[in-house]
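Bear in mind that the values in this text are calculations on the coordinates, not laboratory data. Model, not experiment: these values are computed from the prediction. Cβ atoms are built from the backbone, for glycine too; each structure is taken alone.
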Structure P
Amino acid sequence: MPHKTVIVGGGAGGLGAAGGVKAARPDAEVVVYTEFEDVAYSPCGIPYVHGKEIDAFEKLFLATKEAYVEAGIDVHYQSRVSAIDPKARTVTVEGRGAVSYDTLVLATGFDYADPGVPGGDLEGLYYVKNIRAAMEWDKVLDSVERAVVVHATPLGVEMTTSLAHRGIETHLIDPHPWPLAEMADPDIMAPVEESWRELGVHAHFNTTLKRFIGQGRVSAVDTSDGEIPCDLVVVATHKVPNAGLAAAAGLEIGSTGGIVVDERMATSAPGVFAVGDCTEIPHGLTRVPLQGLTGSHAYAQGKAGGTNAGGGSRTYRAVYVPWGTPAGKWVIGGASFGETTATALGIPYVLGQAQGISRARYYPGVKPVKVKLLAEPGSLRLIGAQMVGQEGIKERADFLATAVRFGLTLHDLGTMENVYSPAIGALNEPIAMAANNGLDELRRAGKL
């Protein structure tokens, strides 16, 4: 009998795992169970279809269903796994009963945190996740005049911008004093807030949700700042791990609610691996467990977990979290953490920052780029970074996360080489400018 790996979940982590198993053991039997009608599409792209930046949901699919058949991956759609038994090495599939496995990969993803207020059963509350549901909601948006987005999480920020782009009067409510307050600094988000005002967005910060109002269907939200009439509510509360199957089977669950895994993505149960949003992964510097990372993280974890489930060898390291997203007319991003998180964790830092440009000053389309670097006092080793601009943020975030991982210092970054070509890069790289400004500040203070 060939080796059999069962995978629960068909997102980036699950299909990444399927590919990993096949790469390690081409003759393996790989069976994927998903509750949904599709696998391996990009839910991260859904807000951009709603905002009309992408013209069709079909473009979000990675491959056709036939492609998975041709690859030898047996996908069972609309199939719910209700239990796992690590000792018997079986999963229970509703309508099919017990299914055996040699190795198991859990890629069960995330759920949105329950808002925890009355009215949660009303129609008109949109949780952005499933692409088929998104297609139907997109038709609803054609008749929506006023919408409320609950919480300025990464998804909330994206949906706020997308709804405004669509011409819908958009209200954003969040209990924090600025958007993305748990990960981004206020000075980084200030340009975003200004651009939202230009788009007509009504932002309600320091505002808590009290209840959804309506008779059968939502017609308003009640907040600490009063009632807001609406036709639709996007519920963008923070992501929580969908780890119920693992917990019920006795697997170790961590402080975030995610499944605890080692560098092989192996769980506490022999032969069981877990990948993606259902897990927790340590931060490379602080070792604080993190949950709810990006699709690229989930896919890479899937590749590692799947390779090991197939008998190969691959590790997934602690994360330094490069991140970025469009917000209003800006792009924000960073690596590791910023001032807000460092302060909350009691991590000391010195700061270097600069306002630079993305191209030669005279080249058409030149955009501003603000870079802020956090370094460890004494060693001046980079420990975090945040940025806001309109181009080049993603590439800098990737580079800076690698710089944090390998211990580059402000001295290293201040003397970095950079591409200069008027159309794509300025003479002075904003990262180097920020590093040198930080060093100059330390010299002036007599600390260098």
Structure Q
Amino acid sequence: MKKLLLISPFFSDRVKKPTEKPFLIPPLNLPIVASLTPQDYEVVLVDENIEDTDFEQDVDLVGITAMTAQAPRAYRIADTWRKRGVRVVMGGIHPTAVPEEAAQHSDAVVIGEVENIWAQVIKDAETNGLKKFYRSVERPCLKELPYPRLDLLRSDRYIVCNVIQVFRGCPFNCRFCSVTNFFGNTYRYKPVDDVVREVQLRVGDTRKSRFFGFVDDNIGGLPSYAKELFTRLIPFHIIWGGQASLTIARDRELMRIFERSGCKALFIGLESASQAALHESNKNFLKVSQFKEAIKIIHDHGIGVEGAFIFGFDDDDHGVFERTVEFADRIGVDAAQFGILTPFPGTAVWEKMVQEHRIISDDWARYTIGHVVFDPKKMSPERLQEGADWAWREFYSLRKIGKRFIRSLNYGLKLAVPILIFQFAYRSLLKTRENSSKLDL
């Protein structure tokens, strides 16, 4: 039996591996690839966030995925296997953005989505006829796809094992985001019946089997679809979280359905407390003045909110850090992330920064959203790094965690206690983040 090894490299050599379960989510792309692989292959999947790659095993073909921060590690893995005479195929967000670069470390590069071309990749590998690049002529239909091989993952190491994607594509084209470049600018979605069958297959009697993570970039992007899907999921009594736009709060019917179907947490890209920064990022559909009321509406349906903020927009000055932390608490988010604007290849921000000669690092390992890799307009790179690190420490200080816990009691212990645990998990990562940020700019 032939053996295929699929590897998701560790996120970055610049940071320490996380050990807290709230931050360990299974990679879905490689289980998808595994599900498309012929049955006469033994498939082994390695997520380096939780285990190391065994370079001593005998394999016939290696597949490696990579986001930008993973690229240096991915290339070293690929080079090691190729020195042993093993063929390597690379794919994912970063190789799609810079295929010629990835081709220097692999025998073949899959550009874009894999469903329509993986069978040909396997066939060519078997006949020693791998092409340098594979790109699907059209985007794949998501109807009746095989279920991702999540059984190949070490489920005991993740906070949630049941991860599902129902949408691909995004029409918003935020200037810092890679999603539209990779998946296209229109929504494509799995038939509701297919998703319901997958949930039915995965849900079990244990509490953990009832936890689901919807990894879509905007689970409420198509309201009519989301209403039908989650109405159908109500009888399964699952507990789920996902990512959404704050605009979902405008649809009270959708909010009620989310609540009834078991939604307990949403990750929402708020990006900034500045309307000018939202305009810069092409998110004019968000209004800063409406954030607080929208988050209250979500809370009223028993759903916690983690808000994501970005520092480094051209409009950001030295005071942006204090303003943002104060704003985050004032609008009532339960948890927050504070990222540094990162010009990923293939995005509009990348093109702008390159044209303006503002990129100061070509070390992909620094492209973690936690390091400064460009020259900001209204402050030094050092000040941007220091301010972002301060925002993390300040927001997750014991004083502020305590205040948020007291506030969250208004929504009941079932929401308040998980929020408290999640915040302390973030707090435990601060030392790691601080150590990784001390690298020379």
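The greatest value of Rg/Rh (Cα atoms, Kirkwood Rh) among structures P, Q is that of P. Of the structures labelled P, Q, one was used to calculate FRET efficiency 1/(1 + (r/R0)^6) of positions 56 and 320 (r between Cβ atoms, R0 = 41 Å, to 0.05), giving 0.75. Name it. It was calculated from structure P. Source structure of the calculated read-out (helix-only ellipticity at 222 nm (-39500 (n - 2.57) for each DSSP H run of 4 or more, over all residues; to 500), -11000) within P, Q: Q. Taking distance in nm of label points 7 Å out along Cα→Cβ at positions 192 and 368 as the criterion, the top structure among P, Q is Q, with the largest value. Using P(r) over Cα pairs in 10 Å bins from 0, in percent, for residues 160-279 alone as the calculated read-out, with 11, 29, 23, 22, 13, 1 as its value, let me know the right label among P, Q. So the calculation was done on P.
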